[in-house]
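Since every read-out is calculated from the coordinates, none of them should be taken as a lab result. In this text, all values refer to a predicted model and were calculated from it rather than measured experimentally. Cβ atoms are built from the backbone, for glycine too; each structure is taken alone.
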Structure 1
Amino acid sequence: MSNRVTRREFVATGVAAGMVAAATPLFSEAPSVVVPKAPRPVVISSANGNRYKNGGPRTCVEEAFERIVRGEDVLDALIAGVNILELDPEEDGVGFGGLPNADGVVQLDSSCMHGPKRRAGAVAALEGVRTPSLVAKAVMELTDHHLLVGEGAQSFARNLGFKIEDDLNTEHSRKLWLEWKRRTDPKHYLDPVERAAAGYRAGLEMVAEGLIDAQHFWGTINCDGVNAKGDLCGVTTTSGLAWKIAGRVGDSPILGAGLYVDNDVGAAGSTGRGEANLYNVASYLIVENLRRGLHPKDAGIDALRRIKANTVEKRLLNSRGNPDFGLTFYILSKSGEYAGVSMYNAYEGKLAQFAVCTDKGPETLQCEGLLGEAPAE
């Protein structure tokens, strides 16, 4: 019997062997790698995005999702969503009634990014305008700049017809500021370092006593969305750290920190300790992790690990040697995969959560924590 193999048999055998080899991975595949899918509309935000309605029928994530599904521009839809919180006097971490700075003045920050247009705008230390997100959008659309601050930002808003108010405090936010002032030791007044430290400690005491919510101490809502075409946008808006030094700007209006959007890949934004995020430019890092193929959860946890490793000052560490602050990221891929990740599963006794809205409706979900519950100090 001949052992010769015909050309037809050789080709068929080679094709079959190739199919088997392609179906058999050489190495175990990492489950965290995202398999590209058809985009689906999704809106993700910090947990307050599914909490406040300001007397209306929908929360932020519901409003934004409904508008996206209707075909509105994604950024317009997201800003309409966060406007609900900016205008709600009950939400004292954002907009009107946001907790003021050390001088009792409400200073607001916001940024927005439009994925398809590759454009962005932001404002910082803006006084007198309840909806800084709309001013940030105007910076994006009407100027060649990315960031306007302080009096310049207010003048820009005034020239566009935004209403400028003398005071954005509510009775509630002013009452909390007066309580904070009472707790701050007057003898530190002429020592800026000690004054800031004493003020921060007083604020944390008020959080521990339940006078203010931990999330409101740092403020902020981040909201990101994607439509059925895979177009991504994002917005972050905040009254900033409660009782901050006047003029302090955190991560919220800084591209790559409080918000970053790349229409080819995904979006990420944050709430929590802005200084920790700024040092690591973590939202940009997260989006780059998405570009490498990581799932949103793993992309965010990787960034939190870096932040933890870079937190070395003793004053920022708890009794376990871990970061003594909360920081949360909200992450969305182009295909609609999403995650909320946080430094801790729970901080100051409250679970770390995020909000999302899909065709199944709005949900408030538990974040994936890098660490367990923060210890009570």
Structure 2
Amino acid sequence: MMLPSPRPNLAKVKPYKPGKPIEELIRELKLKGEVIKLASNENPLGTSPKALAVMRKFSSESYLYPDDNCYYLRKALAKKFDIDIEWVMAAAGSVELIYLACLAYLRPEDELMMSEHSFIIAKIGATVMDAKVKEVALKDDYSHDLARMLTSITPATKIIYLDNPINPLGTIVKKKELDDFMEKVPDNILVVIDEAYKEYIISKDYPDSFKYLKQGKNVMILRTFSKIYGLAGLRLGYGFSKPEIIANLQKVRYPFNVNRLVQQVGIAALNDTKHALRSRKINEMGKKYLYAELKKLKVFYLPTYANFIFVSFVEDSSVIYEKLLRQGIITRTVKEYGFPNALRITIGTPEQNKKLINGLIAVLSGQI
């Protein structure tokens, strides 16, 4: 029997490969001890206590459709970021907003520009729309080469995607670089700045992307509740842009994309500053510990601005990945990003970080 024919360009789409779930590893290897997941950059402290309380309170309303406009969530975001509510959009994760931007603004003859090793979802979204993807090489320090991006712009360029920090590398574009870049980008291009890890950043060199909105630039700023707010499993992200740009994204999203429960939970998480501060502190402590231990192991790593570390080995990282799995440690290979010898490792709790280092010692010393 013949099957319906999909669009030809879908043959070029490589589906996103998420980090391995804990349940899957236990099922596959029949592990009995503790399994730790350091693969998907989730908050190791979990969900904020305030959010959990709201979750219990509103779970009984799950039979009701959500507010399709996410009014109260958007109102809370508008208040926190001192911006008009019409400039705010909520979605089922910031990933959805990347897809919606591609749906709304890319045609087959158009082009999405991004860095060579950036978050792969933007590439997938553009390929789904049969648009071209122009990948620009990074600088020697593994950060975006914005000067090269500017010289690579063509009349076909419609979206420039910048993840800041870069996932899976953890490097950032600094204030002056991004300011200069935004001054020179043509007005007909939508610049998508993905700040999924913004809440973890303490550097004074990190750009204030909101000023580009105030300057009238065609920019969309993306944030998420999946990282420091600990709501990865409920899927909630948000973005800021001109109302005219948001209106176009609203046209291509599906109805009720943000569920009723997470709209309430998101407001509570947003207001739990104590949990966010504690999460950032744990991350900074973990970062220092892992830097020191990785240096002892003579393993290459990139200093990170996020809650994960890019670590590169002399051998194929899939071997190390598999050996860590057998010890109940889930990390993330990044072959699809062009790094066959590297792992992206989430910074965990002190106990998780110690288990990781002990696991790496066992692997690299040949004990496993």
Rank structures 1, 2 by mean count of other Cβ atoms within 10 Å over residues 128-135 and report only the one at the top, that is, the highest.
1
Out of 1, 2, which structure matches 24 when relative contact order in percent (Cα under 8 Å, 6 or more apart) is calculated?
2
Thinking of 1, 2, which structure, once FRET efficiency 1/(1 + (r/R0)^6) of positions 312 and 336 (r between Cβ atoms, R0 = 25 Å, to 0.05) is computed, gives back 0.95?
2
As an exercise: P(r) over Cα pairs in 10 Å bins from 0, in percent, calculated from one structure in 1, 2, equals 5, 24, 32, 21, 8, 4, 3, 2, 1, 0, 0. Which structure is it?
1
Comparing Cα Rg over 2.2 N^0.38 Å, for residues 72-135 alone across 1, 2, which structure shows the greatest value?
2
